[in-house]
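These are the structures in question, set out in turn.
We did not get these values from a lab; they are worked out from the coordinates using the rules stated. Since we're looking at a predicted model, the values are computed, not measured. Cβ atoms are built from the backbone, for glycine too; each structure is taken alone.
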Structure I
Amino acid sequence: MTLYREALKEGTARLARAGIDTARLDCEVLISYACGISRAKLLSRLNEKLPNKRYRLYLQYLGSREKRYPLSYITGHKEFMGLDFAVREGILIPRPETELLTESVMNMLSENANVIDLCTGSGAIAVSLAYYLYDAYIYATDISAAACDVARLNAHRLSVDDRVNVLRGDLYKPLPENLKADAIVGNPPYIKSSDMKSLMPEVQYEPDGALNGGKNGTDFYKCIIEGAPQYLKDGGFIAFEIGYDEAGDVEMLMGMEFADIRVIKDMAGLDRVITGRLS
């Protein structure tokens, strides 16, 4: 039998050769997942023997990761806002950058706010808002049936399914016509079509429809901003995640409809979130 330590060393070397910067961490996650144990438990067993059945399963996962298949698709999980979210192939994997959007929105809302989350994907934003704002009610829409299924699953797993209403459809189309919300939030597709082929290998496995924002990367922002006044209360606001070079374009789209426009930078100093209040 192979020792845990040896399996970890072998996998780390393979993933490093594949160009994965987080090779050691990824291997710890994969061995832990294959064995059904925590990383802390794994590190306490490094000099113990890894059961053959678990070792073969680990090698299977390792082979997938070696091909740059996303770690979260292998394990079916991704942490976001301190919560454990289910993810699967065909669903955009929640990003740390999107936590900045979620936290910014939370700081602008009251506990009993009504919120619309467009392009909800896994439901990361919607479910997080409902989880941390105890009386908030979230309408979450997505055109993808698979995304809606996963969003509903996450709402159920985190016990907020009574306050997260997941609706399938394109942007505003599935929403009640008379709905008025305190905020409209979203992480819509915003990558320029010409940049799609240059994305990291892992991102190439994620759904094009959740990434491709059209020629200028702003197709979805335009549609969302145009429809926002119908669904916002007086003084309500919109908040989006944006590409690092898109703040100016999105601000122009907000035009005369929105005031108090703010651009928030991420930890790397890049423009990442834009907000504006209905004027």
Structure II
Amino acid sequence: MALDKTWYTEEWAGQGSAISLKIAKKVHDEQSTYQRIEIFETETFGTLMTLDGLVMVTDRDNFVYHEMMTHPALFNHPNPKRVLIIGGGDCGTLREVLRHKGVELAEQVELDERVTRVAEMFFPELCEKNSDPRARLHFTDGIKWVADARPGSYDVIIVDSTDPVGPAAGLFSETFYKNCHRALRAHGIVVGQSESPLFHPDLIVSMHKAMRAAGFADTATLQFHQVTYPSGWWSCTMACKDAALDGFREQAAAGKDFATRYYNAAMHRAARALPEFLVQALR
């Protein structure tokens, strides 16, 4: 059945599927230097941001992605103080990082400043930490930023990127991960969004291989539900510079002094369990 123009539909042509959200109205539309940014008010998912026609964030389910891109990595590091975020223009990941009181510096490097400025207008709750004195926002090329970083600059690097096409493709390369490895301190962790386990298992496998080839000692993929992303099933993949990823500070996670809506210690443990087809693919 064809849907009328009151529905926003993102087609996943290669998978023969799509997602549709009922739209109340479009409230913003602009072409930045890099991409088309649109904002819609939906009937059941709140405010929706799309970039070049692809869902980036909604009010209703963004907390899952932002929490899972942030807290597993920070609670797996023994003492994260300096954090770098590549991408993440909606600033939700930055907000989650700065919930950790031990973080002394959180630098966000987003290519398209307009994404952040539009998010400040339409997703103010995601941007509530932008004025935190520990936050530094830079609008430039994240790949070059990491390449130019001094050795041992960061404890955690979070790659909150768009899909691995166009300029973002370089954020999934062995060269990029080598630069991350160099920019991390001892016990440093890099984590990147790694798409859908169902639709994109080859990408997940390639990320593990590239991270290992770049010199990382251990890698792991975590899975979680993300209703408005392709297949509704999403993942992130992380790597530790020089040690096994077995340093989960479970007591700290269980006793965290900030509220979350998805992440907790049990979800952290559960997210490390993978379906058999992915276990086999990663062998």
Structure III
Amino acid sequence: MKKNIIIVRGGGDIATGTIYKLHQSGYPVLVTEIANPSAIRRQVAFSEAVYEKSYTVEGVTCYFAENLTRAYELLKQRKVALMIDPDGAVIREVKPAAVVDGILAKKNLGITKDMAPLTIGLGPGFCAGEDVDVVIETKRGHNLGRIIRQGSAYPNTGIPGIIGGYGAERVIHAPAAGRMKNRSKIGDIVEAGQVLAVIEGEDGSTEVSATIDGLLRGLIRDDYPVTKGFKIADIDPRKEELENCFTISDKARCIAGSVLEVICGKLMEENSSLFLGRNPDEA
């Protein structure tokens, strides 16, 4: 079992799509996270297991593991395990079959090609052929999910993809530093100008208002400490899409499919000798 482990760095909503897909395809998956994850789309982020000790997304539960021994126990039970490991130290110890960097930091936070027989980076910040073997495009559009074996993904533009005719307007960043005090919850229908939260900082309280009418699809955890400019909320202008708040997104599923394709292709390549010289009709 150990030699087939896939390590996924990060448990946010995009990475969760990949974790879910790999688990459902029969792979043992170990997730590594930081001690205080800041996922916005928390309803579909396995990183919530850091706080809740277990978290379920679309019928699959991810369990927090205090150490590697516990993680192995969970994996033997065909469960998704998550550990706090911000620096990737556990990767050297586990020696996984593949490492997927799904942190989506828009930069490389420490993954190198020598960490595993196969290394995959999601989005910008990686160069296929140099620091990772493969990069998966994460920018919405025609090339979403494209497998890049030489070079990099589209650079980060800082502008969110268009949904329902809105791009930058649908994502809210903290107007001040302090602790979040939420007044709304994920799944709420909100109107432009409505106060979603208050940030309590050293200089007083600052209101966080909705930028557009729509469905509050993402909201950072209550009491989370934020810095000015930190991404804290996401509004979907499609008010009728309530279910989207609680299911893995089309984007995450597309990226996950590409990751699975790469990993399956690698395993087939390694086992190709099993098929050499055989007549398909004899199988």
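Which structure, out of I, II, III, was distance in nm of label points 7 Å out along Cα→Cβ at positions 140 and 220 derived from, given a value of 1.4?
On the way: I: 1.4; II: 3.4; III: 2.2.
It traces back to I.
Figure out for me which of the structures I, II, III the number -11500 belongs to, where helix-only ellipticity at 222 nm (-39500 (n - 2.57) for each DSSP H run of 4 or more, over all residues; to 500) was derived from the coordinates. Before the final figure, lay out each step's value.
Values: I: -11500; II: -8000; III: -5500.
Label of the originating structure: I.
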Can you tell which of I, II, III yields 0.94 when Rg/Rh (Cα atoms, Kirkwood Rh) is derived from it?
II
